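A.B. asks: Some structures are shown below for you to check.
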Structure 1
Amino acid sequence: MTPSPRGRRYLHREQQIIEHARQIAEREGWASVTTRRLAQEINHSQPVIYQHFRSRDHVLAAVVTQGFLELTSLIREAASGPGCALEQLCWSYLDFGRQNPALYEAMFTNHTRLRFAQEDTPAELRESFDALTGIILQETGQMSNNDAAALTELFWATCHGLTSLHLAGRIPGTHLEAQVKRICTMIRS
């Protein structure tokens, strides 16, 4: 069913809030993302923000959820693209972090109200992990669900470590190609 004009305005404003939260965070960091600031950015009063989100934490959770939708899309593209899906996935993950450092921080470093690997984990987060697992299984062959989950977690943790260290300037980008190849070799062995 198509939303009413009022419903469309509501959804549009909610998306505006999420987009402005991301923009502020990318420019100034997450500490600058407040409900007051968001209200100013969308030219509404602060109570309008609270009509959409109960708190700043709920805004952050919406940003993170949207980020996982984007990441899942990149994962699926890597799986269907030419060449080695695992290597494509490593590069996609790294590029996602480099292109969206504040979003990446919110998704993987900042404390959020979202729970991972639990019964109440949001579907968007589960879909991202399941898409990763699909590539791991495609590249390594059939294995038990527990083994596939453990290998996916290892792959994710390794890609996350590489991305986080690169974003923080702790490691230079000069060895990224070799590091990505070694991650893939490690996962396949």
Structure 2
Amino acid sequence: MLPPELGTLQDPEDQATEYMHYRQFFGVWETFARVVECQALEQPQMNKETRVAWLNDYKGLIEQAREDTIKLLTTDWLTSELEVKNSDRRRRDLVRIRQIYIPELIIRLHSILVNSRSRIHENIKHALSLVNIVADSRYRLYDDFSSQDGRRLGDYLGAVRQAVLAGLEGGGSDPFRVLSL
């Protein structure tokens, strides 16, 4: 599964870890693409059995995307031992990569969850639970939201606001009701 070139590297552990982090990232990215492809397969004229099969596939892909993304977000993706072993330039490069892609992954997952809420009702709850992971000081994901040419924390908070409003669509005035369903 790993390329044979990894055996010839001088710092094989660091580079192999980074390689595995990229594989993890591209796996998540591919799952997002599969969710979008599956969503596009929905047709209004589907019969009941086809719709049930499609919904099961769609739900499974979204669940996989959610689990894989949360796994990536809650590990030290591209940060392991940066301060000790890598040069300052390499550390800055990896921090910048995180600043580009961590917010994108969070916002993309959030959008998938919110947009699928009419078919999979618990996804609004999952979207709002993602906020806790972003705000958790153990992961410091909020640090990866930068204002330089990328997604800002304000963009994500605006999306969270829309999700809270979507949670109120079911009736009632308690914005936290959706979290207890």
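A.B. asks: If Cα Rg over 2.2 N^0.38 Å is computed to be 1.14, which of 1, 2 is the source?
C.D. replies: 1
A.B. asks: Figure out for me which of the structures 1, 2 the number 33 belongs to, where percent of Cα pairs over 22 Å apart, for residues 49-160 alone was derived from the coordinates.
C.D. replies: Considering all the candidates, the number was obtained from 1.
A.B. asks: May I pose another question? Kindly point out which one of 1, 2 the value -22000 was derived from, the read-out being helix-only ellipticity at 222 nm (-39500 (n - 2.57) for each DSSP H run of 4 or more, over all residues; to 500).
C.D. replies: 2
A.B. asks: Of the structures 1, 2, report the one carrying the highest value of FRET efficiency 1/(1 + (r/R0)^6) of positions 121 and 153 (r between Cβ atoms, R0 = 30 Å, to 0.05).
C.D. replies: 1
No lab work stands behind these numbers, since they all come straight from the coordinates. All of these numbers come straight from a predicted model, not from anything done at the bench. Cβ atoms are built from the backbone, for glycine too; each structure is taken alone.
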